[in-house]
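Here, each number is a calculation from the coordinates, and none is a lab measurement. Every value quoted in this text rests on a predicted model; they were computed, and no experiment measured them. Cβ atoms are built from the backbone, for glycine too; each structure is taken alone.
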Structure P
Amino acid sequence: MSIVPFRSSRRPPKRQPLRQADVVRAALELLDENGLDELTMRRLAEHLGVKAASLYRHVRDKYELLVLLADEISGEIPLELPSGGWRDKLAALAWNVRRGLLAHRDAARLLAATPPFGPRRLRQVETILGILRSAGLTAREAARAAYHCNSFVTEFAADEARFAAFASETGSTRRRMLAEARKHFKSLPAGEYPHIVEMADDLSENDTDALFQFGLDVWLSGLERLARRKGR
C-alpha cells in the first residue's frame, strides 16, 4: 500500500500589485521615521519589500517621488474655510497649513524644495490666490502676496521643526533651551547690550502660537493697507 503525501489545496495568497499610492504612503512613513535626508529609493524599496527597479515603474525618479510626497501631505491640509472676509479666510488657511506641516517630519523642508505640481497642492495655491483676488489685489499683487505668505508659514514651521530636532538630538527641550538663552541674555553687560538685557524675557518667549499669530497679523495688516489703496 503506497502512502500518498498530503497536499494542501490552498494556494498562497497572491501579492497585491504595487501601486503608485502605495509607494507614496510608504515614503511618507519613512519620512516620519527617518527624516528627509535618509529617504532614499533603496531604503524605500527595502521598506516595501521589493527591488529598487520595481519603484521606477511607478515613479520616474526621486525628484518625482518628492513632488508626489509633497502633494500627499498637502492633501491632508483642510481647505474648508470659515465664512466671512478674506482676512479671516487667509488666517484660517495659514493655521491649517502650519498644522499640516508640523504633522510630518521635515514636511516644511520638503514643500519648500519642491514645486507645486500635484493636484492637491495646486488646489491649495488656487484657494489662496482666489482669496487674495477677492481682497481687491491685482493679479501681480496676489501672486507676490501668495509667495510671501507661503514663505512665512513654511519657514516658520521649518524653524519649529529645526528647533525640536536640535533639542531632541542634544537631549534637551525647547523650554530648557530658551531658559538657558534667557539666563545668558540677562547676564550680558547692560552697557553694551541694553536692548537684549531689557528684552531677555521677550526674546526667549516659548509661545510659538502667539509668535505665529503676531507674524500673521503683521502680514495681514500690510495686505489690508494694500487693498485699501485707491478705494480697492
Structure Q
Amino acid sequence: MTETALIVGAGPGLSSSLTYLLLKNKFKVAIAARNVAKLATLAETSNVDVFTCDASNINQVQTLFKKLDKTLGTPDLVIYNPSARVRGGIVEVDPEDTQKAINITCFGAFLVAQEAAKRMVKRGSGSIFFTGASASVKGYANSSVFAMGKFGLRGLAQALARELHPQNIHIGHFIIDGGIKADYRPERNDPGDDSMLKPEAIAETYLQFHRQHRSSWSWEIELRPWLETF
C-alpha cells in the first residue's frame, strides 16, 4: 500500500531532501509553504502536490487539511519544519516580531498537529514529526525568541508522545544540533567541510524513525556532525 506524507514549511533545503527520499520510497507527497515560489524547482523535479499555507494561521491550516482530505487523504506521515528567528537582546527585540516568530515556530506546530491528530486518531495510525534545533535544549544569548519557540516545540512533542503513542500515533522530535549543508548557500556548500550535517542523511533518519516498530518507539533524537566546531 502506498504511504502518504505532508511536509509543512517546505523549502529548498532539508524539505527537498525529505521529499525526494520519500518519493524514492514510494510515498505520495504533498508540500506546503507560505511562499510557494521557493518551491518551483522542487515542484518541477518531483511529482508532488503543492499548497499555499501560512502555518501560523488557524484558518489556513484547517483549509489545508480539508483540501488534503479530498486529494491525499489522511497522511501517514506529517513533518513540521517552519521556524522563525528574531535576533537581539531582550531590551531591544521587537515584541510584535517576537509574537510572529513564536506563532510560526511553535503555535503553527500545534495547529498542524491538531489537524493531523484528529484524522490519525480516527484512523488509528500515523506519525507526526517536528524539526527542532540546538535552541530546543540550549538557550543562547541574544536568541531568546528562537529559544522560546523551539523549547515550546519540544514541550509540545513530549506531551503529544505521552498522549498519542498509546493511540498508535508516533511522535518524533528531531534536534538538529548544527548547521545543515545547502547547495543554494555558498557559505554552506564546501564539499570538504565536515562540520555541518548533510540534509540527505538527516532525511534518512526521519524515514527510519517513521519505520520504527512501535514496541520500541523513540520520541526524540539528536543529530549532530561528527566533527564539531561550534
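In table form, for the structure just shown:
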read-out	value
Relative contact order in percent (Cα under 8 Å, 6 or more apart) from the coordinates reads 19; which among P, Q	Q
Which of P, Q yields 15.8 [mean count of other Cβ atoms within 10 Å over residues 29-36, calculated]	P
Which of P, Q yields -11500 [helix-only ellipticity at 222 nm (-39500 (n - 2.57) for each DSSP H run of 4 or more, over all residues; to 500), calculated]	Q
Parent structure of the calculated result 2.9, given that distance in nm of label points 7 Å out along Cα→Cβ at positions 101 and 181 is the read-out and P, Q the choices	Q
Structure with the greatest value (metric distance in nm of label points 7 Å out along Cα→Cβ at positions 21 and 205, set P, Q)	P
Test item: log10 I(q)/I(0) by the Debye sum over Cα atoms at q = 0.12 Å⁻¹ calculated as -0.84, pick one of P, Q	P
At a computed 2.7 (distance in nm of label points 7 Å out along Cα→Cβ at positions 69 and 109), which of P, Q	Q
